[in-house]
Structure 1
Amino acid sequence: MTSESTDNKQKVENVIIVGGGPAGYTAALYTARANLEPLVFEGFQWGGQLQNTTDVENYPGYPEGIMGPEMMSQFRAQAERFGTRFVTDDVDRVELSDGGVQKVFLGDEEYRAKTVILAMGAEPKRLGVPGEMELAGRGVSTCGVCDGAFFKGHRVLVIGGGDSAMEDSIFISKFADELSIVNRRDEFRASKIMHDRALGVPNIDTLTPFTPLEFVAGEDGKLAKVRLRHSETGEESEVEATGAFVAIGHVPRSEVVKGQVDTDEDGYIKVDAGSTRTNLEGVFAVGDVVDHTYRQAVTAAGTGCMGALDAERYLRDSAPPVEAHWFPGGEPVEMDIAPTGS
């Protein structure tokens, strides 16, 4: 065992944050400003889903929009400014306890903490066909709310048959001239009310039963066509489209805590209503690993703030690490947030 890993086992952090997207970085910012010196395991693919996003135009404070990777770099830098420490590696396993010391492992290297904030996020389900990843951000998207406005006047396909596909279609139809919902079966999994609502929009129709085979780029390197196969006859055809939204669901990245914290049937971590508390004392969960409804950067950041405050209050009530931030009566001190140099 190395001296570094020995030091890690002997030291007990105030807060360990697992995940490096909007939720994790916001939790880091708030806990760092509370002098809790958070340690963030941000993963190799730090930045979350926004690392694969081009223009972000719906996050408050960026009137001209911003590239997803640049936004995540700014989130990270702001958290680092206040003392956040980062490990750019993926956690191998965790050992979570109910109110005891929480353990996080990188291989055989053990890190210990009084609290853990789980912010691993979620990832969209993929079709796994040629062109899907290559044309991401160049016509192929997994978020209608994020990218629908970029397709004003375009011919667009939405791929999927559930409520998410119907919701995306309704939103994107406000911008697209023509929109077809592509589903591999004639029947849709969506609820009747959502199906009827989507099909009641004049510029929405359906292409069934078809399975996407390939996303094809045009001469400009952007999406131009989608190759489809008829699910019953096997006949192949091409449909011209400059936008395609894959809306077949998301998968929460909760495998590392499976069997240790309560999750729902889809794998999303359960938290107490109105908080980020899990079923284990000292363990909190934030962002898309909890949220299967909104899945926006701004909502993830909001829960990251909540998780940080919940963790700080837990530390205050169980073993206060930084009493200077609290009045004797237990009410939090409002800290100065004026910009440097003001």
Structure 2
Amino acid sequence: MPTDTLTSPAPDLENPFQYRRDAAHYGEKATLWLIRTGTYLVLLAAACIFLQIGIKGSETVFTTHWPFVNTAFFTEKPSTLYVFEWEGKKHELSDSEFRAFKAERHVEDIPAESYAHSAGGILPCIVGTVLLVAGSMTIALILGVASAIYLSEYARPSWRMRLIRLAIVNLAGVPSIVFGLFGAALFVVYFKWNISLLAGWFTLALMVLPVVITSSEEALKAVPQGFREASLALGATKWQTIRTNVLPYAVPGILTSSILGIARVAGETAPILFTAAYVVRDKYPWEVDRWVDFFFQPVQALPYHIYVVSSKIPQNAYTERMQYGTAFVFLAIVLLISLGSVLLRIRLRNKLKW
């Protein structure tokens, strides 16, 4: 028998591995293009939003002369803008500048149009936002990591533990306004903390706690079991094993949960509205008679300021300038805090490898 008849297939037999262009093939290609198009549309919409905030916000934040930054926007408090004409020139002055202008010219009254929250700066809002994020994330990480350690290392599988984990997952989907109402009822009214920085801290911490617990528990479970067994075999206690052989290697994953928590805490308005923020605050948080009063006073915050300027006062070109400038600074602060957490996570991952 010739050799070629043994090695080559019969010409009339169909190759089962041959590439076919049938209905399933075209359906798969259509699904791929649908998913790809949807992804690009979402990215395009997000890019348009950020581009609009970047362009219009930069007009408020930056200037064309030295130091090329609107320093008043970062160093002053929000105030009313007065627009008027004097000796043939148009003037746009903040409340303090308008009063000084009248005092210099010994004039009691100058016809002017006033626009609330359209002058001055946002320094109290920046300070309040940073304080709220730092305090709430500190509380959330302490409670969240402690709960994750118990659920991952100490708790035994049972229906109670399954019920607790189900409750944690469900809490992650509760709307933020519900946490705001809960915080107002518990911390503001029942504990009598009033509208204060402390009430805002605990309300925001409880809101991000489910995310921190879930992410931290997964990070702890990702550490190889051999690390625990080797430590216990050498005579270490359970807590010594967790503290020295498990927790350090889970820190990068825990930082991931902190990044997610920062993004949510910084952008929430409803919990701050009910528990922590005032529209107008004349003093900074550190301007107190006793140090304990630092925790029991209201603050201003960037998301709440954007909400007030965008919906609670008449809209015009001057308020729009303040809206986009505040949003620009707000996104920059969140980006910087998240970037710092990402860089720290990368550094820890490079140092702790197994």
* Asked: Can you tell which of 1, 2 yields 22.4 when mean count of other Cβ atoms within 10 Å over residues 141-148 is derived from it?
  -> 1
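Given a value of 20.1 for mean count of other Cβ atoms within 10 Å over residues 77-84, point me to the structure among 1, 2 it was derived from.
On the way: 1: 17.4; 2: 20.1.
Checking each candidate, the match is 2.
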* Output the label of whichever structure in 1, 2 has the greatest value of percent of Cα pairs over 18 Å apart, for residues 149-252 alone. => 2
* To do: Work out which structure the value 1.04 belongs to, where Rg/Rh (Cα atoms, Kirkwood Rh) was derived from one of 1, 2.
  => 1
* Answer label among 1, 2 for the case where helix-only ellipticity at 222 nm (-39500 (n - 2.57) for each DSSP H run of 4 or more, over all residues; to 500), calculated from the coordinates, equals -20000 -> 2
* Consider the structures 1, 2: one of them gives 21.4 for mean count of other Cβ atoms within 10 Å over residues 109-116 as calculated from the coordinates. Say which. => 1
* If we compute FRET efficiency 1/(1 + (r/R0)^6) of positions 69 and 173 (r between Cβ atoms, R0 = 35 Å, to 0.05) for structures 1, 2, which one ends up with the highest value? -> 1
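Throughout, read-outs are computed from the coordinates displayed, never taken from laboratory work. The shown structure was predicted, so the numbers you read here are calculated from the model rather than taken from an experiment. Cβ atoms are built from the backbone, for glycine too; each structure is taken alone.
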